[in-house]
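Alright, structures below, take your time with them.
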Structure P
Amino acid sequence: VVTLVCEAGGVLDDGGRLLFPAALVNAALTGLRRDVVLAARAPGLDMVLSGRAVHLGSGGAAPMVVDLETGLYRPSTLADLYDAARLVDRLPHVQFFSRSLVARDVEDPRQMDLNTAYASLAGTTKHVMTSAASVEAVADIAELCVGIAGGADAFRARPFLSLNINHVVPPLRFAPEAAEVLIAAARAGLPVQVNTFGQLGASSPVTIAGCVAQTVAETLAGMIVAWLANPEVMAVFGPRPMVTDLRTGAMAGGSGEQALLTSVAVRMAQHYGLPNSTIAGATDSKLPDAQAGFEKCLNVTMAAQTGANLVTQAAGMLAGLMAASFEAYVIDNDMLGAVLRSLAPVEVGAATLSPEGIGTVVRGEGHFLGHADTFARMQSDFLYPDLADRRTPDAWAAAGAPDIRQPARDRARAILASHFPAHLPPELDAALRARFDIHLPETRMRPA
């Protein structure tokens with residue numbers, strides 16, 4: 001990193017600090033791509049990261065999963081990760097799959113990174129985001145993607161996988177191995193999520209302005225390194241400052257301060273005109289309950305209304321990102337649909353203002369329920385929830401007074417029992433298994 005930056009005009013001072021002159025920063029800001037498109041293998045699911053376009057998805061890299069049958073927390077496995085991917089594959093409002101679980105049953109880090117990418121790509125054709133702990137793992141993942149795409153040029157034209165890279169250890173220190181991963185990924189043609197996680201009051205200043213200023217500087221440093229490694233790199237500006245509960249030292253990802261902090265960081269990305277990402281949805285609740293609902297909805301909606309291009313961790317996570325829950329994925333899919341619907345532009349014109357229709361109804365029956373326009377638009381203009389209960393209290397009580405978790409569990413079970421996608425054709429899968437040490441058994445990828 002030092003050599004790359006210094007050859008471009010950077011300076012290593014007597015104290016060992018790497019300095020980025022204004023001319024280098026401005027050159028990178030001018031040269032960095034704004035036309036970043038994160039492709040999907042399914043038609044119609046590409047994500048264009050420009051302006052205030054918003055895409056909501058999963059994430060988290062949790063070490064635990066909430067068992068769908070027992071409701072208990074347990075260590076997560078590669079099979080759990082595959083299940084999460086194929087569940088997201090069927091949830092329309094979870095728009096991408098960012099690795100949400102750690103495959104703790106794969107001990108070798110390089111094998112874990114490769115198998116995480118494989119299981120994710122086997123489970124969904126939505127865009128996949130994962131990570132790599134070493135330069136060697138970057139090469140493995142790039143080779144896997146090239147094999148699936150049918151060639152290096154095909155993958156570079158439509159990159160369906162990107163890497164989340166946390167290149168610094170705040171405050172203002174590069175993480176050497178992660179920085180090398182960033183360079184290797186950029187040169188391999190992998191899109192890179194250049195992410196920085198400072199904790200307000202812990203690893204960054206306690207004020208929102210100070211925390212964002214430091215986080216933006218750290219993130220910009222990573223963007224410059226990626227651009228120097230490959231001027232055509234698809235790099236996503238990912239300032240992700242997090243709030244710490246200063247009474248306990250625990251993360252407070254569902255707080256109002258977190259919503260404000262995220263919004264300000266996204267506004268800085270927009271100031272530079274850079275494709276961007278952030279985190280929202282890191283509830284502190286241990287269950288998909290009312291606390292999880294209000295914390296997630298506050299933070300995801302704030303990020304979306306600010307115009308974050310990518311919002312990760314928006315679905316499925318509990319306990320401050322320590323666990324993923326399959327029933328929470330299903331519940332959050334409803335929430336994300338409502339959030340996305342709230343972003344829709346309001347069409348204003350003669351047809352929508354409807355002065356003639358208002359006049360007709362006022363002089364006639366006095367309501368719009370039977371009006372032709374009401375009937376025509378009841379399907380096109382409304383998003384009806386899959387799970388949220390809109391029955392009358394009497395009808396709800398007659399059905400056994402269920403809360404939202406029961407139908408969510410039933411829906412998750414139904415998807416996981418039936419949806420075993422063939423996203424990797426048998427011949428391709430056989431070739432990948434011959435080339436790589438794939439840990440996910442073929443028998444686990446079809447119905448029992």
Structure Q
Amino acid sequence: MIYGLIGEKLGHSYSREIHQELGMKSYELYELEPGQVEDFVKRPAVSGLNVTIPYKQTVMPFCDTLSESAKTIGCVNTLVRDGAGKLHGYNTDYDGFIYMLRRAGIDPRGRKVLILGTGGTSLTARAAIRDLGAGEIVIASRRAGKEETEGDGDGGCIVRFASYQDLAALHGDSEIIVNTTPVGMYPNAPDSLISLADFPDCQGVADVIYNPRLTGLLHQAAEKGVPYTDGLPMLVAQAKAAEELFTGRPIADEELERIIGTLRNARENIVIVGMPGSGKTSVGMAAAKKLGREFVDIDRVVEEREGRAIPEIFREDGEAVFRAMEAAVIAEQGKRTGIVIATGGGAVLSEANYLPLKQNGRIFQITRSLDQLSTDGRPLSDRNTLKEMYEQRRSCYRRFADEIIENDAAVEEAALRLIAAFQGTRE
């Protein structure tokens with residue numbers, strides 16, 4: 001029996017891990033070219049499949065029956081073969097999308113909702129939002145011409161179509177924004193199709209992307225204090241619904257939060273900032289070893305790539321050149337998941353470094369009293385300037401850090417504090 005996920009590019013999919021957590025140990029990923037889809041789906045050995053981009057509509061003609069939600073939405077993300085060999089198509093993304101919104105406290109009822117994108121996930125979002133009682137839905141597309149009115153949907157919900165260039169001018173009063181496009185997805189973070197500054201009435205943002213955790217769009221929502229959600233809760237909830245169809249057995253709703261927490265814990269980075277000599281590297285290395293994670297020291301990566309020590313880079317090229325090198329490495333490493341990252345003491349001086357570090361991580365400031373800070377091999381540190389440097393950077397550390405960890409005793413003790421804080425901060 002074959003169970004798994006079919007799609008075109010699945011290198012960063014979480015589906016195998018989710019279904020294994022749900023009890024399906026034989027679940028696999030199958031990357032298929034367009035010409036391979038029909039033959040694969042029609043294999044008698046296929047018992048159950050999830051379907052992702054770009055085949056959610058491709059598989060519909062191969063189904064013997066379609067669920068009402070699949071018919072209404074116009075796409076399928078779950079296939080189940082029964083004992084008679086018949087193939088049935090379902091849309092469990094619908095269930096997952098509603099769970100994601102409710103979990104984040106985002107309620108479309110009576111509100112104007114802007115959906116970015118027109119693909120299969122957009123169709124699902126549109127149906128779910130309509131059924132949740134939205135007052136008006138605007139679908140944004142790169143190919144849309146002038147604004148059109150599709151007509152009254154169920155419950156009197158007006159559905160309109162608009163081009164991206166018209167959004168701010170014509171639909172700046174949108175109250176909930178949903179991104180169903182791949183814009184902002186790894187490795188192209190933190191790209192975003194829109195600026196929330198153009199939507200002053202926004203009261204909620206949902207992005208179906210789950211890698212990175214904090215897309216450019218969600219970062220804007222977080223900065224504005226607007227409720228937001230990434231796509232991981234949707235992914236897990238739709239997988240639970242699909243698994244129930246595969247096996248015919250109910251799964252407790254409590255499993256959803258357990259699996260979301262497990263995935264968050266495994267993939268979220270631990271990011272360490274702090275003054276030079278505060279113990280970022282030693283504490284980070286100790287924590288990484290205990291957790292079985294890779295440790296990345298941003299300063300060391302710069303040195304290895306340049307073939308020079310940092311004091312030499314400062315002396316020969318100046319601080320500005322070093323900061324540009326540092327920023328490039330941070331942008332690269334911040335896209336990774338499940339690692340421990342220690343930054344240089346001055347990385348917080350550039351606001352541009354915040355989102356690359358935050359997108360997949362929780363940021364911790366390691367602190368130590370100034371008279372205990374090491375100054376050896378640090379081009380900007382000496383005993384006479386440390387206090388001045390700290391005063392200059394204090395607000396920057398506060399801006400970046402989610403939590404403070406004191407390193408006032410043994411390194412092992414600080415590492416344990418860091419791990420405890422990290423593992424205790426699930427959402």
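What follows is calculated from the coordinates using simple rules that are stated; it is not laboratory data. This one's a predicted model, so the numbers in the text were calculated from it and none came from an experiment. Cβ atoms are built from the backbone, for glycine too; each structure is taken alone.
For which of the structures P, Q does the calculation of distance in nm of label points 7 Å out along Cα→Cβ at positions 118 and 262 return 4.0? So the calculation was done on Q. Quick check on the output: 0.95 is FRET efficiency 1/(1 + (r/R0)^6) of positions 350 and 406 (r between Cβ atoms, R0 = 41 Å, to 0.05), derived from one of P, Q. Which one produced it? Matching structure: Q.
The maximum of volume of the Cα convex hull per residue in Å³, for residues 6-221 alone over structures P, Q, that is, the highest value, falls on P.
One of P, Q was used to compute distance in nm of label points 7 Å out along Cα→Cβ at positions 214 and 246, and the answer was 3.3. Which one was it? The read-out was computed on structure Q. When Rg/Rh (Cα atoms, Kirkwood Rh) is computed for each of P, Q, the one that comes out at 1.03 is Q. Each of P, Q could give helix-only ellipticity at 222 nm (-39500 (n - 2.57) for each DSSP H run of 4 or more, over all residues; to 500), but the derived value -11500 comes from Q. Match the computed value 17 of relative contact order in percent (Cα under 8 Å, 6 or more apart) to one of the structures P, Q, and report its label. Value 17 for relative contact order in percent (Cα under 8 Å, 6 or more apart) corresponds to P out of P, Q.
With mean count of other Cβ atoms within 10 Å over residues 318-325 derived from the coordinates and found to be 23.8, which of P, Q does the value describe?
This value belongs to structure P.
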